[in-house]
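Following are the structures in question.
Each reported figure results from applying straightforward, stated rules to the coordinates on display, with no laboratory input. Because the structure is predicted, anything quoted here is derived from the model rather than measured. Cβ atoms are built from the backbone, for glycine too; each structure is taken alone.
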Structure 1
Amino acid sequence: MSIKNIIFDFGGVLVDWNPKYVYENIFQKKTEMDFFLKNICSPLWINKQDAGESISETTKELQLKHPEYKEEIEMFYRDWEKMLGGEITENTILIKTLKSKYKIYGLSNWSAETFPIAFKKYPFFSDFDGIVLSGQEKMVKPDSRIFKLLLNRYSIKAEESLFIDDNMKNVITAKKIGFLTIFLTENINLKNKLIDLGLIR
């Protein structure tokens, strides 16, 4: 069955986002920053906001739990826009080319409160035929339900869709559902991979 749809993850695929862009200027030692981002404003905590929980409420909860880091925790979403390092242009430049032949969708774990900042900042988001955000749907990848929600909402089939993500767990779920997938690592050139699959020239 031929591919009709291309589905992109956003962070790490189309947008360079990294909390280190804020905290490397706050902590004097890299070990301190790494501890903070692993154990305080951790991926597990960020996942709460990506799953639709209130930034204000989860920030206050974390500050009460770790009062010694009250100001640093406050910075996470106050200075969130500074964590955006820019477009990953070698990938975003492909969207116009792909759009001429395929429907383009987004499926991303992202807080509904912060995504409008990125949407306004990067014009390429306007080229998408549809976007499903975890923060709006209150479910996060790799939960298979959010993949199926995307398919149902836009009346598309997994077997006719390519899913691109930089997280292996998400790619595994997509494969199980029937998507063609690309697990995007630093060593993979997306354009070359799309050429190899016969999707662009």
Structure 2
Amino acid sequence: MMMNTKVTPPIETWLQRVITAVNAGQVAHAWQLCAEAAASHPPHPALLQLQAVLALQRGDAAAAADLAEASLALRADHLPTLKIAADAARAAASPARAARWLERAVGLAPGNADAWFDLSLVRQDAGDLAGAAAALREVLALAPARAEAEVNLGIVLQEAGRVDEAMRAYGRAYRLREDTFGRIAHALSTPPSGRLWLALDDLKRVLRRLPP
């Protein structure tokens, strides 16, 4: 008499099934597949990473942060997972936690301008204006034509009360890309350190003429 034994698929097969479901937009099915894979295999960093992404898509930022951190405990220097962990922490309103992961990311890949930009955002969220400005300057050292980084630098400097420096950053942004003007004008009218410009054409002329 033959025994009917059920063979458990390898983790790579489960990962491919999950990815296929994610690509098809089947979030609930992908989540169920992850649960089945986790029940039949030891913790795996790629599976935990996928679960973190799915948890974010399901709107559970706290679970996503925990899952991403569990993945990093098994694969500490994996840049995509560091980004997911930071996104999850930021979505969970934990900017200091997000900054910790992004600081590790830029330490591993100091030439990654996007990681520096993300770090500037979470530092700004955490109220670390000096740290946000430093991160934005790293972005601009790597990508000098990145106009949105100049705008953000202006906003951070303005929040810190350094309005003259902020104006120079706004001027550089506007000269790089004139479509940044709306954000600049809005930022400049924001209290407590904003300046009210009644004539927007005058503001445009000032921005064009400011020193770099």
Structure 3
Amino acid sequence: MDFTYSNILAVFFRANAVELNEGLCWYEQAASIARRLGNQYLNGDTYLAAAVIAALSPNNRWSRNVADAEALIKVFAAGGSCDAVKVSTFGKNKGKAIAILKGALPLDVLGGLKVRAFYQCILGHKNEAVCVDGHAYSIWLGHRVATSATPKISEKLYKKISEDYRVAAQQINLITGENYSPAQVQAVTWVVWRNLFSRGAK
């Protein structure tokens, strides 16, 4: 079966006013957090803060993700030992965050299309990148797949899903007269899906 953008549209138009606003503002709020961390600890380097947030994001609730990023950045900026900082994601992801703080280029270190897209979306590259996580995959598929059962998404499939989110955004804009980006559409549908099936999950 050839899945299309129609499943994305169906979820988007289930959004109530609160969900719509939360989704539309999601990446802007994430960018605001990155700016705060950059200004407070990294001499104004929002890019560096966003990269650390993205590196620590896999399998990490958003609130914990932000707390982990701030703890690691704060210790690094103070010249302390980052190894002593506990995070709620995999050790290899912490290692990537530390490498980035020490000067590695984010896109050379961040692994996987999803994490790289998440980084770009935080930075505002919302017309180019789409973060396809387990929820985005389920939305595209048209039914819930437990995050533990979400298959590894190949590069080819990732590009197909991303393109369907872009097409969905175009169709939504035609219907509503708005100018929503693909990343905003992804975020709105993510909020709706979370509320429908996994309240409180990242």
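Given a value of -11500 for helix-only ellipticity at 222 nm (-39500 (n - 2.57) for each DSSP H run of 4 or more, over all residues; to 500), calculated from one of 1, 2, 3, which structure does it belong to?
Values: 1: -11500; 2: -23000; 3: -20000.
Among 1, 2, 3, the structure yielding -11500 for helix-only ellipticity at 222 nm (-39500 (n - 2.57) for each DSSP H run of 4 or more, over all residues; to 500) is 1.
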Checklist outcome for this item: Kirkwood radius over Cα pairs in Å, for residues 124-163 alone: greatest across 1, 2, 3 for structure 1
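1, 2, 3: which one has mean count of other Cβ atoms within 10 Å over residues 52-59, as calculated, at 15.5? Mind showing how you got there, number by number?
Values: 1: 15.5; 2: 18.8; 3: 25.4.
The correct label is 1.
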